[in-house]
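Every number in this text was worked out from the coordinates using simple rules, so none of it is lab data. Since the model is a prediction, treat every value here as computed from it, not as a measurement. Cβ atoms are built from the backbone, for glycine too; each structure is taken alone.
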Structure 1
Amino acid sequence: MTSALDLAVWSSAFAMIAEEMGSVLIRGALSPNIRERRDASCALFDAEGRMIAQAAHIPVHLGALPEAVRAVRARAPQPGDVFLLNSPWAGGSHLPDLTMVEAIALDGVIVGYTVVRAHHADVGGMSPGSMPQGATELVQEGLVLPPVRLVRGGVMDEELFALVLANVRTPEERRGDLAAQRASCAAGAAGWRALIARHGRAVVEQAGASLLEYAERRAVARLAPLDGASGVAEDFLEGDGVSDREVPLRVALRVAEGRLHLDFAGTSPMVAGNVNCPIQVTRAAALFVLRALLDDDVPTNEGIARAIAITTPDDCCVAAKAPAAVAAGNVEMSQRITDLLFAALAGAGVEVPAQGQGTMNNVTFGGRGWTFYETLGGGQGASAKGPGPSGVHVGMSNTRNTPIEALEHAYPIVIERYALRDGSGGAGRHRGGDGIVRRYRVLEPCTVTLLTERRARAPKGAQGGAAGAVGENLLNGERLPAKCRRDLKAGDVLEIRTPGGGGWGEPLEDGRGR
C-alpha cells in the first residue's frame, strides 16, 4: 500500500474514528472543562500498541499517550478490558488527566486500543481542583492510579469505581465524565471493528503500518536538508511553586541523518515544587515542535516520533521520577520546553515565529461541593508571514475558552470583564498577538490556586521585534505571585492579564507595527 491516494484515504478513515470518539466524549461529559473547553484527547492504537491516528485535540496529551498504552500492555490486557490510569510513572501526564484505555476485542483477540485522556476538575489531594501550589510529592496532588482494570471482560468493577469516586471532591461530576470516556472508547472500538469487517484485519493492519512508515519518511525528509545544523538554547521557569528561584533549562539540538537529536544536559535537576515533568511530556513537546515543521498533509501518528532522539541527565526536571510532584510540569514546563526547542531551531537556522505567551495561565477555584478549572489564552508570536493571533491557546494547549454563560450557570462566579488586552503584543513589522483580561467575582467563600508563567520574563520577539507584555495576577487590585493559593471571601475579585506574543521584525519607517 504505497500510493498517495491509498494513504490519504486510510489516514482519513483512522482519523475520523478518533474524531468521532471526541464528539461522543464532548456530548456526554458533565464538566464544563471537558464539555465546553474540550480539555481532552482521543487516539487510536493498533494491536502492537502504536498510535496510528489521533483527533486534533491537545498536544501535551497526545504526544504522551504511547507511554500509557505501553504501560497497559505490560499488564497483560484481555479482550474487552478497560484500564484507567493517571500515574506519571505509567504514561500519565499529571494526576487530573485520567486516561482510559480499551483493549478492542474481535473474535476473542485484541485488534487494537482506543484511548481517551481527559482533564478532570478534581482527583483529590491537598487542594481543590488537584492543581496545588507548593506540593512536593506526587501523593499530595491527588489519587494516584497505576493501570487498573476498571472493566474486566466487559464487566465493570463497581468496587474499584466506588473507590475512585470516594477519593474526589466532586464524585457525581467525575462519574459523568468517566462514563463519557467509557462511551468514547466504545465508539472508537466499534469504528475499528467496522473497518475490519469491511476490509479485513490484514488490510487494516497493513494500512496502519504503512501510515507509520510514511509519517516517518516525511519527517526524515523534512529534516534531511538541515543535516549538520545545530543550535543551543536556554530558558527559565519563574520558580517551582515552593521557591521563587528560577529553574534553568538548556537544550543542545542537532540534526543528523534526518533525525532530531535533543540533549538536555545543563537543565536543572528535579526541584522541590511541582514544575517537574515526566519524560513522556518532554517527548510530547518535541513531537509537537517537529510536527509544526511538517506539511499539513502528513498524518500525525507515532511514526513522526521515530525521527526524534532525546537525552536527559539522571534525575532531571524534564525526566522526573517518583516521588516528584508534577501537576504544573504538564502545563507550564511543557510550554517552556516548547519555547526552548523553537529557540534552538532558530539557532540552527530554521525560521520560527516569535515567542507566544508561553503559559497556560492555570486558574483553579474550589468551594463547598464544587471545583472549577480553566486555562486562559494569550498572545501568539508574530512571524514573517504576519501578526500573531490574539487571545488564543498556544503551544501544548489547544483548548477552547469556557463560555461565560456555562461558567456562571455551573459555579458561584460572575465574570465582570472578558476582553483582549490591547497593546500587550510586542511591536514589530508584524505585531505579536494580544493577551486577554479575565475578571472573576466570587459569590461565596472559596480558594483559588494559580499556576502561571511569563510574569517576569516576557515572551521574546524575533528578527528585531519587541517582546510581548508580561502577564499579571491581581486580587482586589493587589499583585499576586505567579504561583500561589489564596482563600477568598464572597465579593473578592480576581483579575488575570495574560501575556502578549512577541513581535517579528523591526517596525517600518512609517511607524506601522509599533
Structure 2
Amino acid sequence: MGIRTGSQYLDGIRDGREVWCDGERIKDVTKDPRFAGGASTMAELCDLQNRPDMIETMTYESPTTGDRVGLSFIQPKSTDDLVRRRKMFKTWSDYTCGMFGRSPDFMNVMLSSYGAACDAFDSEQSKFGKNVAAYYEYARENDIVTTHALVSPQVDRSRAPDAQIKDIAARIVSDNDTGFVINGVRMLATLAAIADDIVVMPAPSYPLTDAEEAKTHAFGFVIPVSTPGLKLIARPSVVHQNAGSPMDYPLSNHFDDSDCMILFDNVLVPWERTFIYRDVEVYNSAQKNTHTHTHTSHQFATKDLAKAEFMRDLAVTVARSTNVDQFLHIQNQLAELIHVVEWVESCIRTSEIDCFQGPGGTVVPRRESLQTVKFMFPPQFRRACEIIQTIGAGGLFMVPSFKMLDSDLSPDIEKYFQAANIDSHERIRLFRLACDAALTSFSGRQQLYERYFAGDPVRSSASYANSFEKEPSIARITSLLDRWEAELGEQD
C-alpha cells in the first residue's frame, strides 16, 4: 500500500473508537471541533508526502514491496541516511511551526529502531523479536499513525508501579491461548485520539524492581485505538470554540494534538502484537539496547530547530512592526533567539557526522549532542515566550478579534489598530499569532510539553551525569597539577 492520502487517513480513524472529553463521548474525532483541527493537520501532513514535488524528500522505496513509504521509517545505514531523514523531519516540522509535537515521524523512528534491534526483545524467557520486526514492517507498509503510552499515572511518585495501590497502574491480569488481558491506566498519550494504533512500552526513567509483583507490569505491545475495552480520556481542548474567528487562535486551531489517559478495561492483547511479557530484564533494557531514545532525539531536536526558527521569526516580525527593534535591549533579546537556532542546528549536524555503528547494520546519531538539545531547549523555549511577551507588551492583550475587521467598527479598527510598519489587518493577525504562541493555554501546554515529554528532566539529567565517564576528566586535572608541582620542584 505505501503512503496514504489525507482522506485515507481520516477514513481510517472513523472507527468507533471510545474517546471521552468534557464529560461526553466523542462521536467522530474528525468532525468534533476539539479534535478536528489536529486531525486536519495530520491529513495535510499525509498529503504533503504525496505531492509530486515532495515525494523524494518525504518518502523512499520500500525494501520489501517497492512502494513509496514514509522516509521517517528508514533504518539509516550512513550519515547520508541520517541527513536525508532529518530533512524529512524538518519539512513536516516547518509546516507545523514545530508546534505539532507528536507528528507521526517521532513514533516511526521509534518503531524503526525497535525493528533494527528486534533481537533485544528475545531472552531465555521469551521470544518476541519477530513480532517487533513484523509490526515495524506492517506500520511502514501501511503508513500507520501511532502514539505511545509509557508512564504509569501520578498516584504516588515515591513508589514503583508494583508498590502502589493495586488496580490503578496498568497491569497484566490473565492470559490465554489468544493473548493476555490488561487492566488499569497509562499516561500520557499525545495524539492518541487521532492515531491508528497505540504502542505501550517501558518508560526508561522508571525501571521496574525485581519483585514478583513487578512482572505484572513488565509488558510491551501495540493495539489499535479502536480495540474493545480501550477508553481514551482526553484533557480539555485548548481550541477556543467561541472565538470570533479561527485567526484569533491560529496555532490552537491547527496544532492541538491532544493528550489522553489510556484506560484498559480488561483489554485483550493478541500474542502477535506482544513485544514484552512478564520479562522485567527485557522491560528495563529495551530502550537502551535499541538506541530508541537517541533516534527519537534526532527527530525531536529537528522539531526543536523548527520551533526555534519560528519563534525567532515571529519575534523579529513583531519587533519590526512597531519599530521596537531599534532599541538596544530588544536587539539583545532578538540575538538570544538567533543564537538558539544556531546551537540547536549545530548539535543536530554534529550528531549526524559523529554517528556510530548500531544494531542491524544501522548507524546511531551521537547521543551527547542530542542530549544537549534535550536538556537546554526547554528553558530556551520558555525564554522565547518571555521575549515575545516583552516585545509585544500590552499590545498582545489589546488586540481585537480578527472578526472586528468585518464589523460596523471596521473604520475605527483600521485607524486605531495599525502599527508603524503595517496596517491594522496585518497587525491584528500578527499579534493574535504572537499571543497564541506566547500567552494562551496552547502556549502553556507547549511549555510544559517541552519540559517533560522526553522524560523527567531531573532524573534524566542525573542519569546523564552518572553515565558520563569521569575518570579521564579527573586524570587530566591531576596530571596538570602534577606537572605544575613538578615544575615548582625543578625551580627549587
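When mean count of other Cβ atoms within 10 Å over residues 208-215 is calculated for each of structures 1, 2, structure 1 gives the greatest result. Structures 1, 2 were shown, and Rg and Dmax of the Cα atoms in Å at 24.6, 92 was computed from 2.
Here mean count of other Cβ atoms within 10 Å over residues 360-367 was calculated and came to 24.9; which of the structures 1, 2 was it taken from? The read-out was computed on structure 1. Here helix-only ellipticity at 222 nm (-39500 (n - 2.57) for each DSSP H run of 4 or more, over all residues; to 500) was derived from just one of the structures 1, 2, and that gives -9000; the source is 1. Looking across 1, 2, the calculation of distance in nm of label points 7 Å out along Cα→Cβ at positions 120 and 352 that yields 2.3 traces back to 2.
When Rg and Dmax of the Cα atoms in Å, for residues 280-439 alone is computed for each of 1, 2, the one that comes out at 21.2, 70 is 2. Kindly point out which one of 1, 2 the value 0.85 was derived from, the read-out being FRET efficiency 1/(1 + (r/R0)^6) of positions 400 and 480 (r between Cβ atoms, R0 = 35 Å, to 0.05). Considering all the candidates, the number was obtained from 1.
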